[in-house]
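Multiple structures follow.
Derivation of every value follows stated rules applied to the coordinates shown; laboratory data play no part. Just so you know, these numbers come straight off a predicted model, no measurement behind them. Cβ atoms are built from the backbone, for glycine too; each structure is taken alone.
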Structure 1
Amino acid sequence: MRHAVGKAISDWAMIADKDRILIGVSGGNDSLTLLQVLFSLQKRAPVKFDIIPVHVEPGFEDSFVKELEGYVGTNFYPLRVEYTDYGVRAHSKENRENPCFLCARLRRNRLFEIAKELGCKKIALGHNKDDIIETLFLNMFYAGKISTMKPRQSFFNDKLDIIRPLAYVEKKEIAAFSTMLGLPEFVNNCPSANETKRGEIRQMLEKLYKQNNHIKGNIFRAMGNVASDYLLEIEND
């Protein structure tokens with residue numbers, strides 16, 4: 001885990017001296033693993049950086065936010081909780097978009113605002129290798145474009161970066177890491193948690209991975225090995 005995260009940080013120049021990094025903490029094992037790894041790295045890294053954990057509460061009933069706030073505050077740093085109704089609004093009748101798309105966009109925009117308020121030029125998110133591959137297929141199938149999440153992406157004319165230190169780590173490795181360290185499990189109370197297009201893509205890919213254990217690695221490498229001369233040109237399509 002430490003090697004994969006270190007390589008991703010090095011390859012994509014994710015962390016520099018005196019950085020203030022906002023960490024998006026959803027409560028899932030991805031974000032808790034990210035928090036654990038960066039907290040550990042902070043103690044031994046050759047550069048000095050600050051980490052500020054932030055949770056954007058979507059507003060559903062039976063929230064685990066108090067338990068999450070207690071765990072993060074006890075083991076790492078005080079957790080800033082931003083209370084919103086984004087999840088509720090995304091699932092209301094007034095929303096004509098995909099609920100996951102709208103909720104994610106609203107939460108991301110709020111993280112941008114909080115990062116600016118706190119003087120953080122980087123936001124660390126817990127997206128992993130599987131998430132990056134799944135996003136490629138989601139965009140092809142439902143948006144008609146070939147694109148995905150980059151391990152480091154700049155916004156607002158390079159004034160803010162989103163970094164994904166777990167970009168080289170597989171979901172199964174994160175699950176094993178979480179079990180090994182006994183990280184807490186917070187149940188996702190979103191009504192769409194088990195009925196998403198991403199979940200359908202994941203099931204499709206898992207079937208392919210079982211057929212050939214090189215497929216996942218080949219897909220991931222292909223995203224950085226694009227033969228643009230063999231893609232369609234818009235003016236001729």
Structure 2
Amino acid sequence: MIRETRTYKRINRAMGQAIHKHDMIHDGDRIALGLSGGKDSLTLLNMLMKRLRQIPVTYSVHPIYIDPGFGESFAEELAVYCRELGLTLTYELTNHGPEAHKEGQSVSPCFICSRLRRKRLFELTSELGCRTLALGHNKDDMIETLLINMFYSGQISTMMPHQSMFGGKVTVIRPLYMANESDIIQFASEQKLPVYTNPCPSSVTSKRSEIRDFLKSFYQTNPHIKGNIFRSLSHVKLDYLLT
């Protein structure tokens with residue numbers, strides 16, 4: 001049972017604004033949800049289930065966990081947790097992680113693993129009869145992706161809160177994109193969510209972790225920086241960019 005703490009209310013408000021702004025969820029939707037076992041996806045899972053009992057819109061949630069194949073798995077524990085919420089976990093063991101970390105790869109293992117996982121997520125979403133795939137990315141992820149793309153891809157872009165793909169066959173939604181990671185961390189702790197450690201050996205040395213540390217140093221100097229960067233994503237002055 002989710003307790004309605006102040007943290008819950010902040011996240012619920014941010015998620016509600018995101019859903020309404022981008023018209024993310026409709027009556028009768030079958031929503032696949034990409035679970036990783038981390039705080040973000042588990043928070044999204046619980047928030048969507050809680051919201052379902054409070055709004056006059058009916059939808060169903062279908063969690064999916066794609067195991068990257070790094071040794072001991074927590075899939076069964078995740079499946080038990082989903083059953084306690086009245087849900088059935090779709091689980092698949094892969095070798096995406098070891099494949100991505102093979103020697104001689106020309107691109108980063110994170111890119112390869114993410115691409116393989118995303119491809120299978122889309123396939124399983126369709127196999128489950130879902131046309132919506134919900135992912136747990138938060139506000140910090142949006143900002144970090146902006147800088148990753150600028151620094152390493154030479155482009156100004158980030159993840160979309162609502163994105164139709166494959167000719168409208170699947171729509172990706174990110175209901176937590178307005179929520180702060182700090183609130184999600186606190187929510188997971190308050191609600192005692194069964195957060196699992198990322199088994200990937202590159203998780204602490206990835207480009208994203210470098211960007212995260214870089215941003216934290218700036219956030220400590222000025223509390224308005226994060227909000228300003230986030231707002232800039234929807235306040236682009238094209239007349240002052242090179243073309």
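Out of 1, 2, which structure matches 16.2 when mean count of other Cβ atoms within 10 Å over residues 97-104 is calculated? Derived from the structure labelled 1. For the set 1, 2, ranking by mean count of other Cβ atoms within 10 Å over residues 17-24 places 1 highest. Which of 1, 2 yields 0.30 for FRET efficiency 1/(1 + (r/R0)^6) of positions 9 and 57 (r between Cβ atoms, R0 = 25 Å, to 0.05), as computed? Working through the options, I get structure 1.
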